[in-house]
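In C-alpha cells below, several structures.
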Structure P
Amino acid sequence: MNTIAAIATATGAGGIGIIRMSGEKCFDILQEIFIPKDKKLDFKDVKGYTIKYGYIIDKKTGEKIDEVLVSFFRAPKSYTTENMCEINSHGGVVVERKILEQCLLNGADLAEPGEFTKRAFLNGRIDLSQAESVIDLINAKTDKEAQASFNQLQGNLSSELDNIRTELLDVMSDIEASIDYPEYDIEETTNKKAINLLNKIKDRLIKLENSFENGKILKEGIKTVIVGKPNAGKSSLLNTLLDEDRAIVSDYEGTTRDTIEEFINIEGIPLKIIDTAGIRNTEDFVEKIGVEKALNLIKDADLVIAIFDCSKKLDDEDFKILNLIKNKKNIILLNKFDLSKKNTETINYISNKNKNVIKASMKTKMGIKELYDKILDMFKKDELNMNDGIIITNMRHKNLMHKAIDNISKAENCINANMPIDITAICIKETLESLGEITGNNVTEDIINTIFSKFCLGK
C-alpha cells in the first residue's frame, strides 16, 4: 500500500497538533524532513513506541518549520499494523498544513477520511464492528455512550458473535456429515442437537437485538419535543434547560417559526431537545410550515413536554394539544404558576386528566428539578444497562442481527416440519453470512467504503 499522511487533530488553534503518516515509506519520508536533536540518529535503528525531539524542515530551503516531537511505531505493532509516525507540532492551521505539505511533497499521499482505521481493518488488527465503534466513540455525547462504544472497540461484540458463529459451524458440520453419510442414519440425532442449539443461539441474538432500544437512546438521545401554544413558555424552557439564551423570547406570538435542536445530558441520559413553533391556527405561510413541523415531530417523539399557560382558560387549541399527546410519553408543565392570577379550571382539568403534571414557572425556574426527576423516573438510568458490556448502537448491526434471527427461525421450522436437512443447512448458512457482515468477514467493498466515508480525516 502507498504511504498516507493527514492532520489528525481538529482544525483550529490549539496547544498541540498531530500529523500522522502510515506506510512502507513512512520513515524514509520522515528522514527527509525531520532533523533530530541527535544528528547521528539512524532511523532504521529507532525502536517502536519511542519519541524523538527535533525540527521539521522545508526540504528545498532547509528552513526550520517547527520544533516537534515524533512518535515512532514499527510494523506490525501500530494502529494500522504498518510503519507509522506521529509528528507532534505546535497547534495551529498554518504550522500543521506546512508540515503536512512537506510529507506530501516528499512522497506521501493525502489520506482519505477514515483511511488509517480502514487499514487497521483491512490488515486484520480490528474487525468491521470494532472499526465502526471508533467513530461512535469520537461522537459520544455521554459517558454511557462512550462506554458502550469502547466496549465494542475492545471486541466484546466481536467475541460474542465469534462464539455464536463457532457453535453454528458445529451444527453445520453435523448436518454435512448427515448429508454425506446417509447410511449411518444420524439425521434424527443431528436434528435434536441442532434444534436445542439453535434455540439457545436465537435467545442470545434476540437479547443482543433488543439491546438496540437502549443503544439507540445512548447514541441518538431521547427525542424530546417541546410543544404548546405561542407564548406558553417553550423557548424559555429550552433556554433554562441549556442554561443559555439559545432561543428568542419575546411577548410577540409566533416568534419561533422553525425547530431548534440541542442536546442535554441529565445524569447520563442524553436528551435531544427540540423547541417547536407554537401550535395555533395561523394565516402566516412561514409560521404555518413551522406548526406543521411541530405536529409531525410529536408523532416521532420519544417524549413530549407540553407547556400550558395556567393563567388562562383552555381553548380549542389547548384541547388539540392534549389530544395529540395522549398516547405519547409526556410530561405537562403548568407554566406561570408563580402568578397570583391562576385559572383553577385549567389547573384542575389538566391535573385530573394526566398523571405527569408539574407546576412550573420559567421565570423563577420553579418545577425544573421536578422535571429532571420525572425524566429520570420515566427513563430509569438502571434500564440503560450495558447488557454485560455488550449493547447494539448501530442500525446496520441491528438489521443484520434481525436477518440472522429470522433465518434461525426458518431453520427451526424446517427441522420441526421434517423437511430435508440440506434446506436447514441453507438457512444456517444465511445466518452465518448475516453475522459475518457485522464483523466484516464477508462484506462488499461498497459497504466498507460507505462506512469509512463517515470518518474524519486523520482517523
Structure Q
Amino acid sequence: MSGKNCFDILEKIFKAKNPQSIENIKGYTIKYGNIIENNNIVDEVLVSYFKAPKSYTAENMCEINSHGGNYIVKKILDLCLKNGARLAEPGEFTKRAFLNGRIDLTQAESVIDLINAKSEREAKSGIKQLEGFLSEEIGKIKQEIMDVMIKIEVTIDYPEYDVEDATNAEIDTMLYSVKSKLEKLERSFDNGKLIKEGIKTAIIGKPNAGKSSLLNAILKEDRAIVTNIEGTTRDTIEEFVNINGIPLKLIDTAGIREAKDEVERIGIKKSKEIAKEADLIIAIFDSSKDFNKEDQEILDIAKSKKSIIILNKSDLENRVSADSEIFKDVKSNIISISALNKIGIEDIFEEITKLFNLNEINLDNEVVITNLRQKNLISKAIESVNKAIKSLEEGMTSDIVAIFIKDILDDLGSITGEIATDEIIDEIFAKFCLGK
C-alpha cells in the first residue's frame, strides 16, 4: 500500500508481536506479527515499513509479506480494501514515483522495459535507463543550450544594459554540437530496436528440407514435430532464443511448394508473408536432393532480404554444394549443416552475430535508445536544431533564432517528462501491469 493513509489502514488489520506507535517505527524496518479479522488470525506475516520520502513512490508505504496461496492473498487484499484502500491502477506505483519527482519519465519507462526484458542486454539497457543515464545525457545537452540561451535572452530583454552578447559564431557552434550529440542518440535506436524487439527470423524451405529439425536443434528441445511425411508444419511455430544477449525470434513456417489442399495453401501464403516482414531469412535446402524450381523460388525470396543459406543433411551424400552454379549470385553466407546431428549450428549463430554486428553493441559506455517515443522526440529535436541553424544562416534576428532554440528545449523536456501532457503520461503508464 502507498499513500498518506496506508499506515492507518495497516493498524486496523495488523497486530505486531512487539507493538510500537507508527511515530517510533523507523523506515526500512520489518515487523513480525499477524493479520487479524475480528480478533481471528488470518495469517502470520512480515510487514515492511517505508516512510516518505524514502520509498519507491516517495510516499508512506508498507508491504505485507504473507505465506501466499490464492485464498490467503485474496483474504488480506479484501481486508485492505474493506478498511479504506483501493486497487492500484496500471502502473500507479511508478506513476506516483514520477509525479512525486523521485524519477523522471525516461526512468519510469525503463521500469516496464525491465519487466518485459527477454534478454540479458535488454535487462541491462533497462537498468541503465533506470539509473538515469539517458536523463543525465539529456541534462548535459540542455545545459549546453542554456549556457548560450541565457545570453540571448538577456540581450533581447535588456538591450539597454552592457551585457555580454552571444555571437552568431557561438550560437552556431552550440547548435552543431547539440545536433551531433542528438544524432548519435538517434542512431543508437537501431541497436536499441535490436535489443528490445530482437531479430525476427523466418525459417523457410521446401517440405522436409529440415526447417523443424533446425528449429529443434537451435532450441535444444523437440519443439516442432519432425517426420518423413511432407507438409507436417501447416502453421507457424514461434520461439525465442538468445544470441549474444539479443533475442532471436525464430518462426518455423510451412514448407513452400505447390499446395496439395486449401489448408496447406493458406500456410504457404502465410510463410511468404512472414518472410517478407522478417529481419532475417534462414533459407534451408536439402543438399541430398537435386535443386528444382521450388528451391529456386525460395532462393529468390532469400536474395531479396538479409539472409543465410543453409545446406542441410551434410551427413548424406550431397547433390548440391556451396560452390554449385546456382549460388553464384548469392551474397549471403552459405553454411553446410546436419540439423539432425546438430552439426554446424554454432556457425549459424556466428553468422548472425556478424550480419547484425552484435559484438559491437556496447551498453557499458554508451546510452542506447530502445523506446520509440524517446527516439521520435529526439528526431523532432534534431528538426528544431536544423530550423535554428537555417534561421541563423538566413540572418534572422536573435529573437527569432531563440524561438527555435526554445523548441529544442521543449522537445528534450518532453523526453524526461518536464513537459508532458496528462494524456501522454496516462498512455505511458497504461502499458504497465496492475500495481507496478
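What follows draws every value from the coordinates through simple rules; no lab data is involved. The shown structure was predicted, so the numbers you read here are calculated from the model rather than taken from an experiment. Cβ atoms are built from the backbone, for glycine too; each structure is taken alone.
Summary of computed values
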{"item": "Structures P, Q, by distance in nm of label points 7 Å out along Cα→Cβ at positions 56 and 144: label with the highest value", "result": "P"}
{"item": "Computed 1.4 for distance in nm of label points 7 Å out along Cα→Cβ at positions 112 and 424 - originating structure among P, Q", "result": "Q"}
{"item": "Structures P, Q, by mean count of other Cβ atoms within 10 Å over residues 128-135: label with the highest value", "result": "P"}
